[in-house]
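Every number here is computed from the coordinates shown, using simple stated rules; none is lab data. As the structure is a computational prediction, the values presented were derived from the model and not from experiment. Cβ atoms are built from the backbone, for glycine too; each structure is taken alone.
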Structure 1
Amino acid sequence: MIDHKVKVTFNRSALIGRELEYIQAAVLSGQIAGDQSFSRKCEKLLENTIACSRALVTTSCTHALEMSALLLDIRAGDEVIVPAFTFVSTPNAFVLRGAKPVFCDVRADTLNMNETKLEALITRRTKAIVPVHYAGVGCEMDTILEIANRHGIPVVEDNAHGLFGKYKGRWLGTIGALATQSFHETKNITCGEGGALIVNDGQYRQRAEILREKGTNRARFFRGEVDKYSWVDQGSSYVMSDVLAAFLFGQLEQWNLVQEKRRSVWQRYDSQLQDWSRTRGINRPFVPEHCEQAWHMYYLVLPTAADRDRFIAHLADHRIKAVFHYLPLHLSEFAAQWGGGIGDCPVTESVSDRLVRLPFYTSLTEEDQDLVIRKVIEFELG
C-alpha cells in the first residue's frame, strides 16, 4: 500500500506496455485459468530470451522453490545449504519437506553466498545448494558448481533478484540444474504476485509439468500426447492465472526498456553518491567485472546500526521511504531449533544491521530521485 504522506515511496508498480489490453483479451477469450495462452506466451518468451530448456510460470517464486524441493525429492533428515542473508522463502520451501537448512555466511563485497565457506558445510545429508543472486549480482557460480558437482549435489539458483543479469556471459537462472524467478511487485518485471521455475536439467522437465498441475499429466493431454489425463504423482496447484500472465506478458515484452530505465536510475544514484559515500566509509553496491547486474536495487551499508536507523529516520522526515532488508535467518526464532547462534555468520550479522535500500523503481522520476540524493547527501554520521 502506498503511503500518501510519503513524497517518494520505496517501490511503485507501473504500466510499461500493453498490460491492460492483454488482460481484457484474456477475459474476453473466456479462458482465464492457469496454463492458457498468455501463460504460454510468457514461458516461450523466457525460453527464447535466456535459452533455458523449460520455463514454467507459477503463482510465486516461493512456489517455484517448493517445486524444486519436490523435484529433488527432499525428505526429512536431508540438509539444504542456503545463505543466511536471504528471504525466508529460500529455506522454507525445503523445510516444508522436512529438510534442515544449513546457513552459509555471505561475502562482504557482493553479499552473495560465500563460496569459500561452502564445502565445509557439506555432509552426507546435503541434498541441495541454493545460492541467491543478491541484488541481481551473480554468485561465484563456477566455484559453487565445481564444489557441487564434485559432491554430486544439485544446485538451485534463487534468482528472485536477477532476471536478465549475467555471470561471465551466462544468464542468471540458467546455470544450476533448476532456478526460480520472482514477479512480485517489488521486482523489475512484475504481475503483482508471480514467479517461474526454470528447468535447465532436462531430467526434471516432464515431472515439473506434472507437479505444477496437481500431480496430473494434464500438460501432456493438452499437447495430444495422451488421450486422457490422470493422477500420476504428488503435486499442487502452482499454475498462474492467465489474467496475471496477461499482465506479465505485457511487462516481459518490454524487458529491454525496463532494464534500461532501471540502469539509468542505478547509475544516477551511484555516480551522485560516490564521493559522499567514500569520504564517510559508507559502502555502495559492488559488482564484479565478470558480472552484468540486473539493476534490481540500490543499497548503502552504513558504518553502524545506529547510523542506519538515524539515516532512515532522516529520510522519513523529508517524506522519503527507505527500508532495511533481511534479518539474519540463522538467528531467527524459528531457526533456533537447529542450534544456530550469534557469530556463526558474522558478515550477515554485521551487514543486516547496517544496510538500507533507497527508493528504486522503473518509473522513478529524475526530480524525485534528485530529492532523494540531496537528502542523502545532507545526512551526517553521528
Structure 2
Amino acid sequence: MIYSYSAISTFENCPLKFKFAYVDKIKPLRKNIESFMGSRVHETLEKLYRDKLFAKIDSLQELISFYNERWKKEMHGNVFVVKGYEIENYRKMGEMYIRDYYNTYKPFDEGKIIALEKRIFFPLNEKYWINGIIDRIAEKDGIYEVHDYKTSLYFPSLNELDETQLAIYAIALQNLYGAEEIELVWHYLAFNKEIRIRRKSYEYVKEEIINKIEKIENAKKEGKFPAKESALCEYCEYQPICPLFKHRYKIDEMKAEEVAEEDGFSLVNKYWEIERKMEELETMKEELRKKLIDYARKNEVEHIYGGDKLVKIKFYRNLHFKDDKIVESILKKEGLYEKFSRLDFIALSKAFEKDAIPRYIKEKLKEIMEEREVIRLYLKEVKREE
C-alpha cells in the first residue's frame, strides 16, 4: 500500500482528504493564495540551488525576475484569498522572503547539494510504503541535512514543532544513502530564521505513522469519513467537494430565481423562520412564567386556575455547593467520594474510541455496548465571501 505523507498528515484534521491519500490523489479544485505563493517561492529557491550545481550563482535580480515570471504564468481565476488582503500583497511577501534568504545565505556554500526536489519512495514495513518530495538534501562534514522551506506566518517553539514529516525524510535518507547522522532543518522564510534538530534515531516516527495509516484503513473499511470543521477550513482547496461546503458552491453557481426553488435552500429558510418564532414564543412563555410566580406569591396560592386548565406552582429550596473542588476534596478525605461520584459515559466512550483504555477492558465493554446514531440540528448565520 502506497501513501503520500501530506495526505496522511491531514487525515485527522480533514478526513475527506483520505479519499485521495494514495499517490494518485485528485488535484485541488481551487488554490489558496498562501499555497500559491509558497509554490512560487519553492520553485525560485530550487532554481537557485540547481543553477549552483552547474557552477552558476544567480543574482538576486535574476531570482526575483524568475519568481515574478512564474507568478504571472501560473496565476489563474481559482486562486482565492481568505484574509482581507490583495493578491499583490502576497506577491510582495514572496519577494521579501527570497531577498532575505538570498542575503542571509549568499554565496550558498553551506554544504554540498545531494539532491533537489528529491522524490522518495521507501517501505515503512512489509505492508506500507511512503511517497514524498524533499525540498533539498545537503551534506556537510559527513552529516546529511534535510532542508524544508516554510512560508507560514507562524514561527513555532521547539515544543510546538512537528518533526514527523522531516523525520520520515530522515528515514528515507537512511534507506537511500545509508546515512548515519542526519540533521533536520526548517527554514521559516517569513522570519528569516531556521530551526535545526539532530536526533540519534528517527525510528520513533515509524510507529506513529503506521498507527495513522491503520486508522485510515479502518475508516475505509467502515465507510466513516466525518468532516471535521476547523479554523483551517476556509483555506481548504477541496471545499467544492466537501460535505460541509459543497451545497454552498452548488447554490452560488445557480441563477437567483433557481436558488429560491432549490430544496435545501428553501428548507433552511423555513426552518430558520420556525426557529425564530419559537424563540419569540419562548420569550413570551418566560415572561408569563414570572408573572404567574409573582401572582402566586402575592396571593399565597399554589394552584392558579384558568378555564379548563390550571398551573401548579411548587416552591421549594435546594442545596447548592459553591466550590466543587472543595467538596470533592472533603469527600475523598472521608472516603465517601466513590459513593457520590457519577460515571461519565461521554468521557468513557471517547476514551474507548481513542484507545485510551486498556485493550482487555475494551474487550469486556464491547460485550455490553451498542452504537446509536445521534442527530442534532443547529442554526447559525453563514458568513459569505464578498
Structure 3
Amino acid sequence: MEEEGSHFAPAERTIAEQILKEYELVGSQKFFTEIFGAMTGIGAVIDKNRQIVYANNEFLSLLGLNTIDHILGKRPGEVISCIHSTEEPAGCGTSRACAYCGAVNAILDSQRTGKKTMKETQISSIVNGKHKSWDMNIISTPISFNGELFYVLILQDISDIKRRAALERIFFHDLLNSVGGLNGLLTVLKEGTSPEDTKELINLSEEASRNILDEILMQRDLHAAENGELELNINLTYSVELLDSAIGQIGFHNTLKDRRIIRDQNSADISFETDQALLQRVIINLLKNALEATEPGGTVRAGIDNTLDKIIFWVKNDQVMTEDVKMKIFQRSFSTKGSGRGIGTYSIRLLTENYLRGGVSFFSNDTDGTIFSIELNKSFPS
C-alpha cells in the first residue's frame, strides 16, 4: 500500500527550523560527536523523516564538501545524486524504484524494529554529468538524544569488492568458454580431417580466437571507462555495416545456439561519427543479453532508425521483464543470470552515455516484449 504523496516511504519532511534545532541537539552531544568524528568510515545522522542532521568528515569528503551546510535537511539519496531521488516531489525514498533500495529499506526496518539493521544496496547516481555506480553496505542504528530518536547511518563502500567479484566470474566464465571452444576445434584439427572440414575448422578457430580477443578488449575498456581513462577514436561509420558486423561477430557465441538474430530489412543505412569499435562492443553486449533472455528456438531482432539529427540502434526480444528487474537493470552488480553476473547492461549505459555521448533506454511489456535502444548524434559532439 502506497503512502500518501509517495510510492514507498513516507513523504513527510522536517521543516528547516526544526532541522537546525536537531543539528544543534546532536552537535551538543560531545561524547558522541568525538567518537563519531574519530570513526573510520562514512557516517551521517538522520532524523525520523530520513533527513540528514549531522555528518562526519569522511561523509563530507566523499561529497567534496567542507561544511554540512549544503546537505543539512537533505535525504541520503539526494546528496549523492541518486537518479531516482528527483523522480517524485518528496524526493529520496518516495519513487517506485525506492522499494528495491537497500538504503531506505535499512532505515525503515531500523525504525520499525528499533534495532540495528544492515542491508546491501546498489545506487546509480549522476556526478558531474556522468553516471556513477555505488555498491554499499548500509547500517542504520537507532540512537536517542534527550528523548528524541535519531538514526546513525554508516555507509561501507564495497564497490571494489563487487567489481572484482563480477569481473572474475563474468570475464573468466566467458573467457574459459571461448578458450574451451578453441581448444576443442584445435583438437579435432590435430586428429585429422578432410580438406573441406579442415578449412571450416580453421575458420571457426579464427572466429573463436577473435571472440577471446574481444572479451579481453571489452574488460580493458570497461576498466578504463570506470577510471575515466578511456580514449576515443572518432571516425566516420556506416550504420548497417556496423550492425551486420556485430551480428556476424556473435555468430559463434554460445548464446546463439538454437536461436537466431534477424536484422530489420528497413534499417536505415547512413553514415555518422562515433567510435566504431566501442559502439560495436556495446551492440554486441545488447545482442548477447537479448539472446540470453530468449528461449531456445526464439528470435532476436535488431534494427536502425533514422531521425533528423539522431541515429537509433535497437535490439528486441520477446521476453517481458518483471517490475523489480526494470528498476535495477542498469545497476552494476545486478543481473537476471545469478550472483556476480551483473556487468552487461551497466557497461552498455556507462560506455554509451559517458563516452559515446548518447542515450540508452528500454521498455518492456506484454505487447512488444523488451526493446533496448541506443540513441546517438549523427555528428559527434565536440
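Overview of values
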{"read-out": "Top of 1, 2, 3 by distance in nm of label points 7 Å out along Cα→Cβ at positions 145 and 217, largest first", "value": "3"}
{"read-out": "Volume of the Cα convex hull per residue in Å³ from the coordinates reads 279; which among 1, 2, 3", "value": "2"}
